[in-house]
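Participant: Below, each structure is written out as structure tokens.
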Structure 1
Amino acid sequence: MTRALNIQWHNLAFSAFIFHEIFDNPLEDETPQSRLKQIGMMSVLYIMHQGHQPLTLSNIVETTGLTRTGVTETVDPLARRGLLTESFVKNSMGRGKARRFEIAPELLEKIRGFQGN
């Protein structure tokens with residue numbers, strides 16, 4: 001199979017898996033609007049991940065145009081679901097702490113397994 005087709009399958013598998021995980025497992029007091037925002041955010045984060053961009057709050061804010069609060073409100077439930085992992089790193093100035101996210105390695109492994117690779 002060509003590399004381009006593999007990438008398309010991987011993207012489709014990622015989108016379908018994220019949709020399933022978020023809509024079939026709602027968090028307590030979560031609205032449908034919140035779930036839709038999470039699906040959109042995961043799509044943005046996946047594209048950033050594919051582009052090797054660090055998934056920090058600042059980078060996500062810059063990419064999406066959302067406020068820090070808006071980003072936090074959307075990524076926190078994704079971390080609670082286990083779709084993202086969170087760590088603290090030094091900020092760009094090297095003094096304070098910055099939140100950095102990664103797409104959970106388990107999620108990426110499940111998608112690879114789905115593809116049969």
Structure 2
Amino acid sequence: MTTYLPPEVQAGLDDARKRALKKSQRLSVQAGEETFRVLEAWDDGFALELAVADHLRGMVDLYDGPTLLSQCLIVASEEDGDQMRFEYKRMTEATGEQPVDFEKPENAPVALIGKG
């Protein structure tokens with residue numbers, strides 16, 4: 001049995017694999033005005049398409065669809081075929097609360113009830 005594929009067939013299979021990866025991932029990375037689709041993600045990094053994101057580094061925002069997940073400081077770690085792998089140097093989870101500069105007591109009231 002032979003494992004040789006003509007170059008056109010191999011290129012078609014590679015393109016189909018890339019399209020399937022892009023569709024299966026909802027994650028995206030935004031750097032300034034540019035947005036990039038995440039091909040793969042793991043605990044300490046992610047991969048983007050090499051052709052569009054080989055220059056990316058610094059602070060980026062990580063989104064799941066329209067929802068901001070975290071703000072990350074990233075560095076390019078290695079090329080893996082047609083993907084560029086990035087690692088997190090710092091990752092700050094996004095929360096729905098504004099930061100405060102004081103400690104909130106655990107039993108603090110949630111709201112005040114006015115006199116009727």
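Nothing in this text is a laboratory measurement; each read-out follows from the coordinates by a stated rule. Here the structure is a predicted model, which is why all the values come from computation and not from measurement. Cβ atoms are built from the backbone, for glycine too; each structure is taken alone.
Participant: Out of 1, 2, choose the structure whose coordinates give log10 I(q)/I(0) by the Debye sum over Cα atoms at q = 0.12 Å⁻¹ equal to -0.45 when calculated. List each step's numbers first, then the result.
Facilitator: On the way: 1: -0.45; 2: -0.58.
Source structure for this number: 1.
Participant: Let me ask something else. State the single structure among 1, 2 that was used to calculate helix-only ellipticity at 222 nm (-39500 (n - 2.57) for each DSSP H run of 4 or more, over all residues; to 500), giving -20500.
Facilitator: Values: 1: -20500; 2: -5500.
This figure was derived from 1.
Participant: Comparing structures 1, 2 by relative contact order in percent (Cα under 8 Å, 6 or more apart), which one has the largest value? Before the final figure, lay out each step's value.
Facilitator: On the way: 1: 25; 2: 17.
The maximum falls on structure 1.
Participant: Another question, if that's okay. For which of 1, 2 does P(r) over Cα pairs in 5 Å bins from 0, in percent, for residues 65-104 alone, calculated from the coordinates, equal 6, 17, 16, 17, 16, 12, 6, 5, 3, 2?
Facilitator: On the way: 1: 6, 23, 23, 25, 18, 4, 0; 2: 6, 17, 16, 17, 16, 12, 6, 5, 3, 2.
Value 6, 17, 16, 17, 16, 12, 6, 5, 3, 2 for P(r) over Cα pairs in 5 Å bins from 0, in percent, for residues 65-104 alone corresponds to 2 out of 1, 2.
Participant: Comparing distance in nm of label points 7 Å out along Cα→Cβ at positions 57 and 89 across 1, 2, which structure shows the greatest value?
Facilitator: Numbers: 1: 1.6; 2: 0.8.
Once distance in nm of label points 7 Å out along Cα→Cβ at positions 57 and 89 is tallied for 1, 2, the winner is 1.
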